[in-house]
Structure formats: structure tokens, C-alpha cells
1. Quick check: 55, 18, 12 is what I get for semi-axes √(5λ) of the Cα gyration tensor in Å, calculated from one of P, Q. Which structure matches?
2. If helix-only ellipticity at 222 nm (-39500 (n - 2.57) for each DSSP H run of 4 or more, over all residues; to 500) is computed to be -12500, which of P, Q is the source?
3. As an exercise: distance in nm of label points 7 Å out along Cα→Cβ at positions 22 and 70, calculated from one structure in P, Q, equals 2.2. Which structure is it?
4. Can you say which of P, Q returns 0.75 when FRET efficiency 1/(1 + (r/R0)^6) of positions 62 and 150 (r between Cβ atoms, R0 = 35 Å, to 0.05) is computed?
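Each reported figure results from applying straightforward, stated rules to the coordinates on display, with no laboratory input. Note that this is a predicted model, so its numbers are computed, not measured. Cβ atoms are built from the backbone, for glycine too; each structure is taken alone.
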Structure P
Amino acid sequence: MSTGAKSVKSSAGLHQKGTFTLGDLIKSVKSAPHFDSAGAVVIFIGVVRGETEKLEKVQKLELEAYEEKANQVLATICEDLKKKQGIADVQIHHMVGEFEVSEELVYVAVAGSHRQQLFPVLEEAVERYKKEAPIFKKEHMKTSKGRKRAYWKTEKNIC
């Protein structure tokens, strides 16, 4: 997988854990071609949750992706949303690798004229990448009875 550090000019993509930071995101958004029209930036930071809906304790997550397709999907989502009224920039940067509880997995940023326009676009960006990008998650957890187990999220949904 070649998900090394991306150029700050890229508005979307996969990154190996540790190669893209919140600081990189902010620099990238501020260097966007139409940033001078922005009056606000909203940012979503997805982190590893410490427990599942069934109250199992999460030990770690492994994230993998179909890299070429995921990069394409993330870029398409950003380009689609940039066409909305008052939006100067949309960026989605998703990490892959192994993550402990509370570590950052994804950054989504939306810059635009007025805050009222930004929050719905941010929510749409998050919902779309979760549904459309081929990014796969393996959860490692400890059950309420202390038993360790792991499964790919899609496998759990099928069983």
C-alpha cells in the first residue's frame, strides 16, 4: 500500500497512520484556491471509540482500504460538495493502519462563506464517505465476559 504522506495540495485521500496531521489539514484548507472567500471552517475528527453498542471494550482497530478506489471516491465526494452554494473547499483525509482507542482516524473539513452553509455539507461529507469509500475495519475487542475476539466489521453485519 503506497499511502505515504500526500501533498498538502491534495483535497482528499488515504494516509498511512502518522503521515498526515490536523495541522496538515488546516494548512491544506487555507491554501485552497478559493479560501479567500471563506468566513469559516468546520472540521470533523473521527476517533476510535472505546466500546461497541454491545458495551464490549475495544482494544484496537485495523483499517485497510482498496486504495485506488477509495482515493477516487473521496476525491469525487469533495468535488461534488464543493459545487454547493457558498462552499470554498471540502477535504476528506482518512488514515489506514492500526489504531488504539482515542486515536484519530479521519479528518473532514469544509470551508465556506457562512457557518450555516457549512454544517449540512460537513454532515453529508461524513455520511457519504462512510457509505461510499471502500475502507474496511477490523475490530479487536474484549467482551463483557473478558473474552478477546476480532472481526471485520462487514463480517459482523453479515452474520
Structure Q
Amino acid sequence: MNRMKKRGQINLSFGMIFSIILIVVFIAFAFYAIGKFLDIQKSATTGQFIQALETDVNKMWKSSQGSQEIEYSLPTSVDSICFTDFESAVNPQSRKALYDEFRFVYFEDENMFFYPIGSSGGVESTKIDNVDIIGITNNENPYCITAANGKIKLTIKKALDETLVTITR
């Protein structure tokens, strides 16, 4: 009588192992690509916000006076936008850490920053022309406006005797 020896053995061919490796690589690439597309979406939304804000500020700047509250869309990862004047000192002192953090992404003449840094898809700061940055940051420097669920409400105003536009909460 011939006794057969049974033992646990896994026979995987080279083709099967190669297929499993390819599946893992394709899944990893898919997650990477999805992440990049989401970053592109953040950048596009941020760019649209900047363009719309500049257009509305320029319209108000060209008018003799006015006040308008407008709601804009932002990426949901942006908690707030902050107007900062680096020609003036930080005020109040409790905002020193925020002021210093914006200093890292300040290169030349930016006056608006997205907080937290890195939340806006690659656009960390920008310069909005025709705004009274000294007036905006007079009592609070940096002056931050909070966004909620990807929406932010700004009041853009200009008085009759002013030459620049003020942005408030």
C-alpha cells in the first residue's frame, strides 16, 4: 500500500504573482491620481475666488461710493482668509504666531493669505489691488475673515471721500 503524504503547499505561478503586483500598483496609482485631481480642483476654486474678488473690488473702486455683501466659494479646507500688512506691526500681540506664519509665504507685495497654509491648492497668498490694507488692518493685523463649509461672506465698501476699497466681515 502506497501511502500518500499530504502537506500544505501553495503553488502560485509567476503569472499569478505578477498579476497581484500589477493590481497593487494600479490601485496605488489610482489613489495618487485622485489626490492630484482634488488638488487641481482646489487650485481652480481658489483661482476663481481671487478673480471674482478682484473684479468686485475693482468695480467698487471705480464707483464713487457703495457697500456690497458678497458670498464667495472657497475650497472647504480653507478656514479663513487674512489680510496682512507687513509694513505695520502685528496687532494684537496674540496674532503674532499667525503673522509669523504668513511671513514664510510672503515674497514681495502680497496682502491676502489663505489659512491654514497649504489649504488652498498651491496658492498661499496673493495681492488684491485697490484695497486699503492700512485701514483694514488698523485694529487687527492680520485681519482674518472666517469661511464656513467652503463659503465666505465679505463686505466690500467704499465711502465717498475714500480712494481705496475696504473689505470687512
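1. Q
2. Q
3. P
4. On the way: P: 1.00; Q: 0.75.
Going label by label, the one that fits is Q.
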